[in-house]
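Got some structures for you, see below.
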Structure I
Amino acid sequence: MRFVMTGHKGLIGSFLLERLKKEGHEPILLIDKRDEGDIADIDKAKLRERADIMIHLASFCKVNKIVNNPQLAFDNNVLGMFKVLEFCRKNKIPKIVFTSSSRILSKEKNPYTASKIYGEELCRGYSQCYGIDYVIIRPSTVYGPFDDKTSRLVDIFARNALEGKKLEIYGDESKTLDFTYVDDFIEGFMIAMKQKNKEFNIAFGKGTRVSYAADIFIKEAGKGSKVFLPPETAQPQHVEVDISEIQKLGYKPKVSIEDGIKRTFEWYRRNAGA
């Protein structure tokens, strides 16, 4: 299989690219801002040969920054998605895998969730109008041993614990997220991408208190502390994702939050310095 991928330098993209290459699939175009590429310029890219599939991972995913500046959602997630699908249409790429977000399942809505809903609807629109098949994947708090330049929750917790700083929780003791270890997520992704014109939530399938996750980091580091702050605007406080559809296809997450954080923190200890 020959594929185009956006966002190959991120956490999910890095692990997925390695897995695809290991299985003998060939990347013919890779686009990532961290590699001096940008989906805003994808219309200028040239394919040297026909691609079988587009894997679109790149997006702006810091919800709090988008709430403060909605233009970020439009430029990256709305206009970027349109350009990616136009690239598929003009280059006759017959299928796209789009990484949406499990946040669209929550009652809380913001410009970020709106941009992801738009992306999903555009996939369906291009499928009906132009015959481009799609798979929509909704991740939930994917984490793992990786230098996450986007500075999301687990990355911040790991670095702050290493430095003995406070681990900030925007909400109270009951706040939950559905943490998904990257190896489990990639297994689910590989299953889902073989399907056609369907949507899949890929997570661990169980809400875990963010406070408990912070406790594991503090225990592993032997230092650090927790602090509770007011909830962020339009952010869900209780997340547990229904993964029944992908489970029907054989997906079974294996890495517990305890084991996943231990693996992740050990990587940070070795690579980020204490």
Structure II
Amino acid sequence: MQEYSCCKVCDGKVIRINEKYNLGECTNCKLIFCLKTFTQQEFIEVYDALYNNEKTHYQRHSKDEFDKIVSGKSVKVGFNRSRLLKRIVLAKNCKSVLEIGSGVGLIGYYIRSKNDKISYTGVELDKEAFEKSRMINLNTIHGDFAAIEKIEGTFDVIMLWEVIEHLQDLKLFLELANKKLNVNGKIILSTPNYNKIYNYPNRHKDQLFQDAPPVHLNFFTPENIKNIFERNQFKNCQVMVKKFPYLQLSSSSFYLDCIKVIFKRFHGTTLYFVASKNRL
């Protein structure tokens, strides 16, 4: 089994913080990540099982959302994502967008429904999701994020929605993102907040509140995601944390979390992040 001996992004010293899932934390940039490395074939098999089997873990993304698109129904992309899209993509002078991990095409379809003048390109590793996106006439490439190096031209915006936590070669992604963004181009993304573990003071040792490797490989906090991007030629980094828990009226823990929100003791489940490419 191959493992990282230092930080995958900054080459800093790594301390193992989770034995069960083999996670390390960089003492320099504070990135938390799985120390084991996986093959491309392992990723393909994992995502095929998550998206394409009967009653899949991600059925909402792979089946339900696609059914709404092909039936001509209006699609919802979530309150926080829609706010970012309106502010960065739809309300600005954005002419071109690249989405990594574009799935069946929900975001691409949403952008096209709002402004079909914006040039959209998606990249999707899962073959079935890729084929579905092509069925709705989206410009999508089948491959992992490294395929963007061969795309001609550059983009005003690069998007990753719940994707950056899945990228094994995070350093290569940051390099390619810089290369494929226009000057002052922006990255916008969402990712789970690792700090939500602190909402559960009685948690078991090494317990995770995200999908374990090889599904999630990188684990972000408001601190480390900003560190990582600033160290890799990005500026104006802004981190927004989802303020409220997911609506679960039948759960007593939902009401307890709402009380924690009032006293600023609730760690939101999701991070929303914006950064600009540095001119240098």
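Data table
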read-out	value
Comparison of I, II by FRET efficiency 1/(1 + (r/R0)^6) of positions 50 and 266 (r between Cβ atoms, R0 = 25 Å, to 0.05) - largest value held by	II
Structure responsible for 1.4, with distance in nm of label points 7 Å out along Cα→Cβ at positions 10 and 226 calculated and labels I, II on offer	II
Origin of the value -7500, where helix-only ellipticity at 222 nm (-39500 (n - 2.57) for each DSSP H run of 4 or more, over all residues; to 500) was derived from one of I, II	II
Computed 21.8 for mean count of other Cβ atoms within 10 Å over residues 122-129 - originating structure among I, II	II
Of the structures I, II, the one that 49, 48, 37 was derived from, the read-out being Cα extents along the principal axes in Å	II
Answer label among I, II for the case where volume of the Cα convex hull per residue in Å³, for residues 2-129 alone, calculated from the coordinates, equals 109	I
Computed 1.33 for Cα Rg over 2.2 N^0.38 Å, for residues 186-233 alone - originating structure among I, II	II
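Read-outs throughout are calculated quantities, based only on the coordinates presented, and are distinct from any laboratory measurement. Not measured: the values here are computed from a predicted model. Cβ atoms are built from the backbone, for glycine too; each structure is taken alone.
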